[in-house]
Structure P
Amino acid sequence: MPVLDLAGVPAGYQGRPVLEDVHLRIEPGERIAIVGESGAGKTTLLRLIREHCAAPTAIIPQDLGLVQALSVFHNVYMGQLHKHSSIHNLRTLFWPAAHDVDAVREILEPLRLSGEIFAAVRRLSGGQQQRTAVARALFNDAAILIGDEPVSAVDDHQAREILSLAGVRKETVIVALHDRVLALSFADRIIGLKDGKISLDTLTAGLRPGDLDGLYRT
């Protein structure tokens with residue numbers, strides 16, 4: 001059963017049409033990269049995918065959505081707020097249980113953030129904050145991960161590590177990426193947007209970055 005099956009669906013933002021006639025089917029287990037120039041509609045397409053997914057999704061938004069005054073631990077723990085009672089979540093705000101701390105630390109370790117687990121997010125660098133948002137999504141138990149430029153604030157090596165980790169921990173991964181080389185190395189399928197439409201939807205095998213030039217205005 002597909003996680004998504006759209007046939008001729010339009011999408012917009014704040015009442016403004018951005019994408020038209022979206023036909024898109026996504027199967028479980030796919031690694032999909034969405035590419036296109038700035039303003040092509042990548043964020044809008046991700047929002048449409050999330051709204052129509054047949055299963056829960058974990059999200060890494062472009063604005064990260066972190067609570068700056070709270071610690072890395074508390075921001076990551078939010079990925080599982082839905083699994084616990086209100087009383088447990090309130091207690092965790094002040095007196096986290098050891099097993100919750102250990103579970104969050106296990107997620108942070110491969111992201112090189114375990115040493116910052118109780119640091120306030122506002123004190124972190126931009127790259128560390130982005131990795132915190134990634135950790136929150138990975139801590140969420142949803143099998144589908146949707147990320148909007150989830151590695152834009154880290155270096156190339158870290159970006160590859162993060163995407164690899166996401167591919168291991170999540171069954172299906174759908175990310176918008178600005179780096180074409182990274183997109184082709186991570187994804188097994190690439191979706192390209194141009195002029196308000198999906199103008200490319202193909203497997204990445206055999207593709208080179210130059211094959212995507214047509215998606216970008218020169």
Structure Q
Amino acid sequence: MTIAEQVAEHHRASAGQMPSDIAEAFAAEQRALAAAGGAAPAAGPGDRMPDGSLLDVTGQPTTLAQALASRPGVIVFYRGGWCPYCNVALRAYQNQLVPALAERGIPLIAVSPQTPDESLSTQETKELTFTVLSDPANQIAGQLGILTAPSDGARAAQLQLGLDLTKVNADGTTTLPMPAVVLVDADGVIRWIDVHADYTTRTEPAEVLQALSQTIK
């Protein structure tokens with residue numbers, strides 16, 4: 001199944017399971033995001049991939065450059081392990097992307113603003129074999145120009161459900177990256193980027209593989 005098909009299945013399965021006012025708050029945010037259209041990142045093909053002081057799942061300092069180790073790479077930006085749409089996408093990337101990337105020696109690296117403990121939980125519970133890193137202040141996403149935050153209604157709904165992003169995010173804010181996939185070459189130059197302002201939609205594995213075949217030789 002594609003990610004879009006799995007998201008549609010998630011919507012069908014979860015319909016009616018949430019209080020109506022909370023469900024409507026999220027639905028209103030999603031309608032607004034869809035109406036706003038796509039997002040134009042600040043960096044694109046030909047630009048150097050930005051970097052920052054990141055943390056691995058054990059809390060040890062690292063960087064994107066260290067994780068890539070002078071190899072081409074696929075970098076996935078996701079909101080956090082609390083996001084059901086992120087979890088659908090991460091599982092799809094694990095099952096459909098990782099084997100194909102491994103044949104070419106290309107790493108997949110997932111980056112979010114959540115704490116290392118949350119990153120470790122995401123990696124373990126979703127049985128992810130690829131690298132998962134924390135970007136404590138959304139340094140990289142900020143340089144890419146793909147930052148966002150929940151609407152007031154969605155933020156209130158999250159709190160009603162017991163989700164406080166200020167406790168999940170490593171920097172204590174509610175700032176999030178828009179879901180995105182970036183392909184970089186061995187020199188750390190961006191060759192392709194796909195950003196989704198509407199967090200219910202994601203880059204499909206087939207799109208990533210097609211872009212790889214066209215841009216990374």
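Quick look at the values:
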{"quantity": "Entry that produces 0.15 once FRET efficiency 1/(1 + (r/R0)^6) of positions 85 and 149 (r between Cβ atoms, R0 = 25 Å, to 0.05) is calculated, selected from P, Q", "calculated": "P"}
{"quantity": "Origin of the derived value -0.26, -0.50 (log10 I(q)/I(0) by the Debye sum over Cα atoms at q = 0.08, 0.11 Å⁻¹; candidates P, Q)", "calculated": "Q"}
{"quantity": "Entry that produces 3.3 once distance in nm of label points 7 Å out along Cα→Cβ at positions 29 and 45 is calculated, selected from P, Q", "calculated": "Q"}
{"quantity": "FRET efficiency 1/(1 + (r/R0)^6) of positions 69 and 205 (r between Cβ atoms, R0 = 25 Å, to 0.05) - structure with the largest value, from P, Q", "calculated": "Q"}
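Bear in mind these aren't lab numbers, they're just calculated from the coordinates by the rules spelled out. Since the structure is predicted, the reported quantities are computational estimates derived from the model, not experimental observations. Cβ atoms are built from the backbone, for glycine too; each structure is taken alone.
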